[in-house]
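Asker: Given below, in the form of structure tokens, are the structures.
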Structure 1
């Protein structure tokens with residue numbers, strides 16, 4: 001197998017893994033958002049399996065993104081304006097979800113809390129949200145690069 005086809009396979013494999021991880025992340029977070037909307041200001045206790053799935057998805061997203069960034073160039077087997085535009089749209093739409101997630105938590109849910117969590121717990125939750133948003137941002141960049 002020649003070098004270009006090896007890069008193409010590596011890029012495609014990493015992109016498929018990123019897409020699966022992003023889809024899993026969206027699938028896990030949507031019920032959390034629904035609960036937050038219906039229970040503004042109430043602390044949410046998340047199931048251990050849901051936390052593990054979100055954590056695993058973030059780890060896969062970040063790992064694949066940085067491996068691709070360092071070792072596998074963006075590979076587009078063909079050029080098509082329509083598919084490029086659809087990928088750019090998917091890129092932006094995936095990050096709209098992250099923006100909605102952030103907005104719901106910080107601008108709507110947190111101000112309604114009657115008691116804020118302890119400083120360490122609050123910092124850990126804020127860091128987790130930042131990492132999730134950053135992972136979605138990296139995935140949207142990946143789709144945007146492919147779309148261009």
Structure 2
């Protein structure tokens with residue numbers, strides 16, 4: 001049974017966060033929100049994107065990066081960062097069932113110190129000249145591959 005988690009670093013856009021929460025609810029994954037978020041988590045836009053799935057998702061809020069990082073280290077979990085600066089293609093990476101898949105802010109990704117503290121960094125290859133894929137789409141792609149490798153159980 002997989003214990004994968006999705007973590008969102010200071011999310012900016014409620015619609016993307018709601019979509020990721022819906023994804024997690026449907027797949028039985030827990031989500032960590034690393035605050036501060038760029039919106040109120042009870043925002044009606046978040047609820048609209050997550051629809052009635054929000055009641056089904058297990059979400060843990062962390063007051064800041066330091067509290068999240070300490071928690072995940074105490075849990076003995078590996079942190080896998082999705083980054084346009086990574087070298088490892090996400091489909092070539094070997095995921096583990098207790099990994100936390102970290103996705104950065106839509107506007108700025110993660111700061112350098114967070115990037116450096118990640119245990120691994122994965123990249124979704126794109127055509128030259130493209131900046132990035134929507135964070136919710138990236139979360140779906142990488143989470144799907146991680147579940148394919150570690151085993152999905154409903």
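Asker: One of 1, 2 was used to calculate helix-only ellipticity at 222 nm (-39500 (n - 2.57) for each DSSP H run of 4 or more, over all residues; to 500), giving -10500; which?
Answerer: Answer for the origin of the read-out: 2.
Asker: State the single structure among 1, 2 that was used to calculate distance in nm of label points 7 Å out along Cα→Cβ at positions 9 and 105, giving 3.9.
Answerer: 1
Asker: Where is relative contact order in percent (Cα under 8 Å, 6 or more apart) largest, in which of 1, 2?
Answerer: The maximum falls on structure 1.
Asker: Hey, another quick one. As an exercise: distance in nm of label points 7 Å out along Cα→Cβ at positions 57 and 73, calculated from one structure in 1, 2, equals 2.8. Which structure is it?
Answerer: 2
Asker: Still on this model: Which one of 1, 2 has P(r) over Cα pairs in 5 Å bins from 0, in percent, as calculated from the coordinates, equal to 2, 10, 20, 24, 22, 15, 6, 1?
Answerer: Working through the options, I get structure 2.
Asker: Suppose distance in nm of label points 7 Å out along Cα→Cβ at positions 41 and 81 works out to 2.2; of 1, 2, which structure was it derived from?
Answerer: Among 1, 2, the structure yielding 2.2 for distance in nm of label points 7 Å out along Cα→Cβ at positions 41 and 81 is 2.
All of the numbers you see were taken from the coordinates with simple rules; none came from a lab. Note that this is a predicted model, so its numbers are computed, not measured. Cβ atoms are built from the backbone, for glycine too; each structure is taken alone.
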